[in-house]
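What follows is calculated from the coordinates using simple rules that are stated; it is not laboratory data. The shown structure was predicted, so the numbers you read here are calculated from the model rather than taken from an experiment. Cβ atoms are built from the backbone, for glycine too; each structure is taken alone.
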Structure 1
């Protein structure tokens, strides 16, 4: 849901409008099978690929009016870094929870992704 909001912002949507659209995804995801969620995620990945292949200036700045903090001038590159770091944060949390439950941890390094694709 969060990544859906960020791609909308990268594509030019106002942050509040993007968040509203992202929260709608929660209802769409409810009750979906893992396969359906994977398909939806693959579609989102394609949206990011299309954006990155078309955007010529990742240093371009936009004004981000974050309802949880304040207005900030930021670059598209900084937003992309946020998307990547946010996912890393959650993967780390999941790994820590698995370890606390007695399961072996899993590797979450980005470099492993390079070899998986």
Structure 2
């Protein structure tokens, strides 16, 4: 059971929007409310751009892009029938090469 708890803890490494707001506020000395509204406006701008069909490019960080999924045949296993899934667009994030390199070199591999 102890090994399972350690596994949960190691996979629970995550940062929330609240953590980001707190970190930026602490580092810059700006009110949390101002940071939160800035971050939310940034996310809104990214979503609005993607909804308009525009990709968002942030040099050194990555790109928020629209990917098109091809039409395919799926399976409804409860009814055991083939289902046609039409082609559709999905939002995606593609990290910059610099970003990928830093993650590869600085983050240890956890099993």
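If you line up 1, 2 by distance in nm of label points 7 Å out along Cα→Cβ at positions 23 and 95, the top spot, with the largest value, goes to 1. Assign the value 2.6, calculated as distance in nm of label points 7 Å out along Cα→Cβ at positions 31 and 103, to the correct structure from 1, 2. Corresponding structure: 1.
State the single structure among 1, 2 that was used to calculate P(r) over Cα pairs in 10 Å bins from 0, in percent, giving 11, 21, 30, 26, 10, 1. Comparing all candidates, it corresponds to 2. Looking across 1, 2, the calculation of mean count of other Cβ atoms within 10 Å over residues 15-22 that yields 16.2 traces back to 1. Each of 1, 2 could give helix-only ellipticity at 222 nm (-39500 (n - 2.57) for each DSSP H run of 4 or more, over all residues; to 500), but the derived value -21500 comes from 1.
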